[in-house]
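Next come the structures, one after another.
Taken together, the values in this text are just the output of simple stated rules run on the coordinates, not laboratory data. Keep in mind the model is a prediction, meaning the values are calculated, not measured. Cβ atoms are built from the backbone, for glycine too; each structure is taken alone.
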Structure 1
Amino acid sequence: MGVIARGIVEGDAAYAAEWLFTDRCDGVSAGDYSSLNVGASVGDDPDAVAANRAIIAGYLGADALALVRQVHGRDVARLAEPAAVPPDADAVITDVPGLPIAVQTADCVPILLADLLDGQVSAVHAGWRGVVADVVGAALDELAPRGPVHAWIGPAICPACYEVSEEVRAEVCAVAPAAFARTRTGTPAVDVRAGVAQQLRERGIDAQLVGGCTFEEPGLYSFRRDAVTGRQAGVIVLRERP
């Protein structure tokens with residue numbers, strides 16, 4: 001365990017991309033953060049977080065993950081190496097082969113993008129605010145791909161479990177009508193993954209949906225369910241083809 005799904009995509013270009021989404025197993029964190037928590041700002045032991053990040057990087061044959069400090073905005077950071085002080089951003093891009101870039105989530109949506117023609121990959125974090133801000137569009141604008149983009153949408157809270165106010169639903173659906181939803185009890189909800197998928201489709205990209213609901217799956221971290229909890233990761237790395 002430790003990974004709920006992973007894969008490799010290759011095209012006719014000189015590059016490939018390897019991706020994965022983690023769960024909360026196979027790590028060293030204890031208590032509420034048990035056990036593969038990658039979140040450094042949730043109250044967990046920093047040494048345990050560093051060890052967990054190294055474990056995940058090791059899944060991809062690397063020493064460290066390159067991450068950003070997520071702030072529910074639309075800023076995009078380009079990284080050539082792991083940053084000692086991660087920049088504030090909700091999307092990260094690299095064109096450095098072998099460098100795994102990652103976002104962390106516990107109900108929000110992790111999105112992974114691969115532009116194999118130009119040799120670039122991106123990891124994006126989107127909650128409902130990210131859908132409103134179109135952080136996915138900001139990442140694609142920065143990528144400026146000349147060819148097709150491969151996309152994967154990872155596990156996130158499902159609309160049946162994600163009650164929001166009428167005002168929030170209206171704000172999200174004004175940007176992405178596909179996000180309109182109701183909870184299982186009929187109260188207002190948003191389907192953030194559906195909103196992200198719509199924004200990708202509007203750019204001509206069909207995403208692969210990976211994993212289920214973080215709230216319903218005990219093997220995943222969920223802030224809405226547990227409040228004090230860890231974060232799982234969506235990770236992607238660019239590969240040079242031999």
Structure 2
Amino acid sequence: MAPAAPPPCPITGEPPRRHIQSVDVDFLCGLWKFEFGAEARASFGDARTVDLYESPTGLHYFWPPFPGDNTFYAGFYKALGPKRFPRAGVPRPEFVLASRVVKPGDRVLDVGCGFAGFKAVVPQARYFGLDPNFAERAVDWASGESLEQHVTTYEGQYDVACAFQVIEHLADPLAEVQRMARVVRAGGHVAIGVPHVPSAMTRIPNFLVNAPPHHLTWWTREALRAVATRSGLEVVSV
């Protein structure tokens with residue numbers, strides 16, 4: 001029997017440049033349980049191993065891509081507590097960078113908005129956030145809809161669409177960026193924040209927070225340019 005072909009890059013479809021390592025799923029789940037009290041086993045289905053590859057763009061991607069389920073994140077975020085969120089009045093640097101393209105009156109869509117930290121940084125905007133994990137909030141500026149649902153009604157309706165630390169959690173990041181491109185008007189902006197490789201997080205061998213089922217991809221400048229090009233976007237800056 002011929003060996004299976006290695007999984008292609010989720011952005012370009014090219015074969016990987018190299019296989020980096022295989023990780024035992026039971027060992028990984030044990031680490032998540034020990035470190036954060038998070039139950040990860042169900043997120044992996046029946047898989048016994050997960051493999052890390054590097055694409056020609058430098059994108060690092062785990063295969064198969066197993067995103068965390070609600071049970072996993074309930075435990076993980078409970079363990080992180082307030083450390084997960086930025087301090088009041090101290091915006092994340094990526095928020096400040098993205099806010100520079102937001103003009104007064106712009107319609108801004110924040111995909112995976114969480115507690116809407118970006119909203120405070122763009123008071124001049126007409127802000128709306130999407131996050132299925134926060135569907136119960138009684139506010140008129142956020143929804144529990146997915147972007148896939150939202151774009152069917154609001155295609156081309158926003159001036160700026162942003163996703164901060166979101167697409168690295170998704171099994172198909174390219175599809176999500178393509179939806180972001182669809183939801184903005186011609187001449188609008190898409191802003192994306194992702195974990196970078198190399199970085200402090202990726203220099204630590206087997207750093208758990210950068211592993212499945214939490215992070216499924218680590219990004220490079222070339223990978224970001226590739227996902228932009230394949231989404232019909234012009235790169236302004238990386």
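Largest in distance in nm of label points 7 Å out along Cα→Cβ at positions 30 and 62 among the labelled structures 1, 2 is structure 1. When distance in nm of label points 7 Å out along Cα→Cβ at positions 14 and 54 is calculated for each of structures 1, 2, structure 1 gives the greatest result. If relative contact order in percent (Cα under 8 Å, 6 or more apart) is calculated from each of 1, 2, which structure is the one that comes out at 20? Derived from 2, not from the others.
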